1. As an exercise: relative contact order in percent (Cα under 8 Å, 6 or more apart), calculated from one structure in 1, 2, 3, equals 21. Which structure is it?
2. A value of 53, 36, 26 was computed for Cα extents along the principal axes in Å; which of 1, 2, 3 is the source structure?
3. With FRET efficiency 1/(1 + (r/R0)^6) of positions 50 and 98 (r between Cβ atoms, R0 = 25 Å, to 0.05) coming out at 0.20, pick the structure among 1, 2, 3 it was computed from.
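Derivation of every value follows stated rules applied to the coordinates shown; laboratory data play no part. These numbers come from a predicted model, not from an experiment. Cβ atoms are built from the backbone, for glycine too; each structure is taken alone.
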Structure 1
Amino acid sequence: MNYLAHLHLGGQEPEQLLGSLYGDFVKGRLEGRYSPKLLDAIQLHRQIDAFTDSHPVVLRALGRFPAQRRRYAGIIVDVFFDHCLARHWADYSDVPLRHYTAGVYRVLAAEPELPGRLARMAPYMIADDWLGSYQEFAVLEQVFNGISRRLSKPEGILGAMGEVRALYEPLTEDFREFYPILQSFADP
């Protein structure tokens, strides 16, 4: 799962929203570094990632990609699943997406000490409405291009849009099957 799904699943209090994002930006031992609520949200983020990475529906989605793309298929599916969540947001939340994302952006903007890369990234995320923009399929290509710039082998992601376009319906069905399962996992 990518940013939007982690935020949606991780709890809606400010510390929970922050921890849902921090999970991608902080490494190593966390005890003593954060409040208990923020720490719990980071740990939930990690549990969601582990559950997702090993779930049969997600493994099926990854298997839809050609062998040469499989090493990076997890990243592609994470981003695509955020697209599905944004596109079908009303099926999973009573709060309109633009209101939800505005609340997340307020929390991010109010936090004076975001960790590392998140601190550098947050102003762009807010200004360009990254979370809401996932609704638009064409935005995924920009996301993949941005991710590719951080990879040692950018070709693993570059050019994936053609495959994602061809797999749009089956991947959407995978998301629709998996997300309610993940919601149950995240909220026992």
Structure 2
Amino acid sequence: MLNEKLKDYTIILASGSPRRQEFFKGLGLDFEIRLKSIEEVYPNHLTHSEISDFLAQLKSIPFEDELNKNDILITSDTIVWHNNEALGKPKDEQDAFDMISSLSGETHEVITSVCFKTKTSQQIVNAITKVTFKSLNDEEIWYYIKNYTPLDKAGAYGIQEWIGHIGVTKIEGSYFNVMGLPVHLVYKMLNDIINN
């Protein structure tokens, strides 16, 4: 449905995340993947969704000079916000353990920002989901770290993996947002762009 409306546009997803790519396929969209490496650094004064908004927009900058008239570039960034601190991707297994331990028995927020850039405009939207974990013991945390891939995920966990199955007791908001993309917002924004 949306793909037919977008037939005159080129959708460019600037993400190497297999999960985000699957979401775009799930929307029935034709899209191409373009990747550029970027250092994900943000100013210290930013907090909460300001951080993910900034990083999503930062990821779009290297593409600015190569966008054509009917291109829609989509970049995004996800952070975990807990105890007034942004948790990005862990640097090693011990860091992953410390992150998951801090989330154990607590509620945190997962924030994903998505930047939509065309040759003439830019819009950034974000979604916030609250996730509550049961109290996890050390054995459960280490089992997850050793058997799954927490090092490439914000907050050191993937909700779709084992730890989400056994540990998450409550979600308020979009489940897909926790996986890395608020798909409902992407659908809405693409409709808005082509209808304006």
Structure 3
Amino acid sequence: MGFAIAEELASRGAYVYLIAGPVSVQTKNKNIQRINITSAQEMYEQCVQIFPKADGAVMCAAVADFAPVVSSATKIKRTSEELTITLKPNPDIAASLGKIKKKNQLLVGFALETNDEVNNATSKLLRKNLDFIILNSLNDKGAGFQADTNKITIIDRNNKTYNFELKRKDKVAVDIVDRMVEEMGL
């Protein structure tokens, strides 16, 4: 979804920084500068460095909430003993950007929910100081991950909701960017 949004923004003349994890998807537009990262910490560092210079950010990466305290560079061999993995919280990138967001910047988030979807997404919108949030439901067939389609609901700070039908991700990106343009008054 992030690549589709980046392509749509770039096709409308925006210069886009695309901070992306290890995926095989390639960018097409020359107005997209791709920054490859391999960890949530790297993504956090890139976002807090770039955001202050940007007009806005769309936070659609599915960054893990937790990471192992200890990781291994080599395979951990099977033993007969139990193995315990201790996790630590990853930085909350959207909340961090929400804290440094300026009045003229737009901050858009995503919420992947499975229950009490609208309330959970609205809570996230307010907690993280987002301008609007895109709700994805794992209950909608063909939406979310590992599909070329998505079905979204956009919720803004005034609790107004915009519901969209299932469609290809490049068409969903048009809906999202249209809402961004409207929100920025362009």
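1. Values: 1: 27; 2: 21; 3: 17.
Clearly, the read-out refers to 2.
2. It must be structure 2, since only it matches.
3. Clearly, the read-out refers to 1.
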